[in-house]
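Asks: The structures come next, written out as structure tokens.
Taken together, the values in this text are just the output of simple stated rules run on the coordinates, not laboratory data. Worth saying up front: this structure is predicted, and the values here are computed from it rather than measured. Cβ atoms are built from the backbone, for glycine too; each structure is taken alone.
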Structure P
Amino acid sequence: MANYPDLQLYIAGQWKGGDGQPVFNPADDSVLGTVPHATRADLDAALEAAGRGFKVWSRTSPAKRAEIILKAAQLMRERIEELATAMTLEQGKPIQQSRLEILRACEIIEWDAQEGRRIYGRIIPSEPGMRHSVLRQPIGVVAAFSPWNFPTSSPARKVGGALSAGCSIILKASEETPAGAVQLVKAFADAGLPPGVLNLVFGKPAEISEYLIPQPSVRLVTFTGSVPVGKHLTALAGMHMKPVIMELGGHSPVIVCDDVDPVASAVSSAMAKSRNAGQVCVSPTRFFVEDAIYDRFTEAMTEKAASLKVGNGLDPANQLGPLANERRLAAMETLVADARSKGARVMTGGARIGNRGNFYPLTVLADVPDDARAMREEPFGPLALLNRVRSLDEAIEKANSVPYGLAGYAFTNSAHKADQLAESIEVGNLSINHFVASSAETPFGGVKDSGFGREGGVEGLLCYTVVKNVSHMTA
């Protein structure tokens, strides 16, 4: 199909095709192309190449590394329309959101590249004749696994962090949305990255992870995805004493205090919930609204949600594209039916649109009981759950009642309440009066079942390094 790239593996600086599986357009169920699956020989070749690449890249000066990485980001910016169109074709999100994702990926890569020049060690004071030096060194070959919902920015976080720290990387990207990773890797290849430093493979996820993670040359595992898979990969890595970065699922609470404008907060909530059709690990989902403004908030959010135009993401007039796959459609139907059977009110949405493509509207449920599955399980779709609370303390208790702890949001004009929220909400990322969960310069990651380790910020970059203490007696 025009505007959709040829899908290949990238190993040791060479592109390679092979047998694989079809990639579908979620807007019309058409086949976009075929993504090749890596063979065992391909994985062995990638491991060998990454080992050689690490020896070269780790000894390349930080300034030279930054020059190449920044060139790759520049190429992505120049190719933004090509990249964004392919993303919308394979993932479904509206074209403007795809453009923003490309720009976000570039910002992440650029920030990491510059910060990679400032991975400093330190000198620890000691007695005369003794010097203690602490060095930060690249950890080695990284095995990275990225998801389907953000085909470019999620791989960019892993590639940008690993390369900026001086590591080589084997990226196993999603088979459902592979073009984002292919185009990302192509930018690095065209920027002059040495062969073997960055390798790209696709295939059956379990087979690839279970083969790569135990390999002695792999020194770090980074994964973005579901909690069950993350726990499995963490256990596998632990058996081989490998550190991990796990960015897992979330079920983000939103606390709306009665000192804010209920209409303005509701409108911004609906727009944030509609982003990527709710297929975001930090998507605002469980809304706890104080009693005094609950009815006005619910009415305004329902009205805004119902007004969103749903359709093919390539049409710039559409604000909500299709869900990425049929699994998400089935999940939405099941969760809504369960909540409705338990007494929840469907304010808008609640049913699939048409019978071709994976279209589902932004659905607002009010008065959702605690025992509804949607209140305990991450919906990962366009489903907003609204509930009335009598106090901030009750809202905090409900927000913390699930095992997830990735992102949380709150709206208040009270400095006292903001401080209480910052201290009490059990998440890795809390945003007050806005819905931006992370940026390139800030650390991103979760607590509890939502994982550990960080991506982004200085903290994220340091995850790709090891600490070495050198004690030198000079006299």
Structure Q
Amino acid sequence: MDLDLKIATQIQNFFQYDLIYIPLAMEGKILRVEVQIPTIEPLNWLAQQKSDIKTYWSDRRGHFTMAGVGTLDAIAGDLPINYANIFGQLRQNLSSLFPKVRYYGGIGFSQDRPIDATWKLFGNYRFVVPRFEIWTDGTNTFFACNFRYKFSADLQSEELDSTQAKIRKRELDLILDELTKLDFTQIEIDSVLPPPLDFALPKLCERVDKPDRIDWQRNIDKALAAFTERQLDKIVLARQSILTFTSNLQPQSLLRSLKPNNFHSYHFCFQIDPTTAFIGTSPERLYYRQDRLLKTEAIAGTRQRGDSDRLDRELSYLLRNSPKDIHEHQLVVNNLQGILSELCHSVTVDRELTILKLNKVQHLYTQCQGTLKSDLTDADILPKLHPTPAVGGAPRTPALKLIQELEPFERGWYAAPVGWVGDDDAEFAVAIRSGLIDRDRLLLFAGAGIVRGSQSEEEWTEIENKIRHFTDLFTDVPPPQIANLSLTE
């Protein structure tokens, strides 16, 4: 049996035999049909689809990967977010009967000023439930269809059966019609890796850095002066590097090129329309919650990776014994420990400082967890944790104010919470190591933690190392030696 026919048959069976047993209390909730299928590489499958809206999420250990097509439901807005209202809307549509239904999306970094034109399509917050999904738990692969169903419980019993049958048929016909538009031509069975996607990256024609090196030096000087004037301990200043190409970029193809060399990272793609997407390979978890268990972590302090094992060990030693980096990291740990003490009954923080080794850089790393108080929810957790000192600064309020004064661009969803929300669980990453695709432009973002003793040149180099997982894909990306360098000049 062809795969699309197998999926259609199981969906039909669900509507014919299973749907009638769904309780009336599920009125308005999102329902789901799941079908186990042969192994499909989700990102390859997603790139084949013709949908304008695509969603991709993969955790750091390969335990969960989801590729979604279309939108069944979206909760989005441009106004400053009311966390209780947003999470209330999300949970209103979810149910323990279908625990794999999840909203995927994110929230803007700053809620203090309007979204600018660059980020307009993403809004201050946007969460979607895809219409169709391919997802894997690391071992098995499934196809899922999400839908809503009106039960018409207000009708008299003699009218009910006839009306419900019509509603079921109308919804089923719609799903089956949309299903025919999906492409299942490239599948691999028995966990054989799929063939590479047939694409070529377009040619780069221009690079612009905001701020450029001169303005970066000025920003560092102002930030260092603020440690005394504004009683700051740390501020994270970011840079935007705009790469312009000869033709439009393909989001899933670019993300697929990033994945093999960016292990121990969340991989995500939120494609809003055919030419606009936010993608990234973030190593940093903001938090994970399963029922009452709450996990978070501190990642701060950076060195590049060495070209040899010996050099790599030397760089790790320097990182582990750097007073500047240890101080920067400890500010994040202290902040998380204080927040978890407010949110949780018990808090555990790793005593030993460890090194998180990524492809291009390595960081100081500490895990933290606690047992969430019974009266608290994600609406209480997220605004407490975001933004951490690793992406904002400490103390939070004066650091964020100075960021807005100094940075010549809007962060949008960069360094913001992105992830998913389920009925009784949630996970958010910090959207670092990320880029915004806007037709033929790739806007890259990266930041550096500034503390007393920071040097402008070292922090500039740190940012350059952090965006290398993108720029190394394009052999013609020049180093930013000159402000606003144009390759066409």
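Asks: Identify the structure, out of P, Q, from whose coordinates distance in nm of label points 7 Å out along Cα→Cβ at positions 148 and 300 was calculated to give 4.2.
Replies: On the way: P: 3.6; Q: 4.2.
Going label by label, the one that fits is Q.
Asks: Quick check on the output: -12500 is helix-only ellipticity at 222 nm (-39500 (n - 2.57) for each DSSP H run of 4 or more, over all residues; to 500), derived from one of P, Q. Which one produced it?
Replies: Numbers: P: -12500; Q: -9000.
Value -12500 for helix-only ellipticity at 222 nm (-39500 (n - 2.57) for each DSSP H run of 4 or more, over all residues; to 500) corresponds to P out of P, Q.
Asks: Which of the displayed structures (P, Q) returns the greatest value of relative contact order in percent (Cα under 8 Å, 6 or more apart) on calculation? Walk me through the numbers on the way to the answer.
Replies: Working: P: 19; Q: 22.
Across P, Q, relative contact order in percent (Cα under 8 Å, 6 or more apart) peaks for Q.
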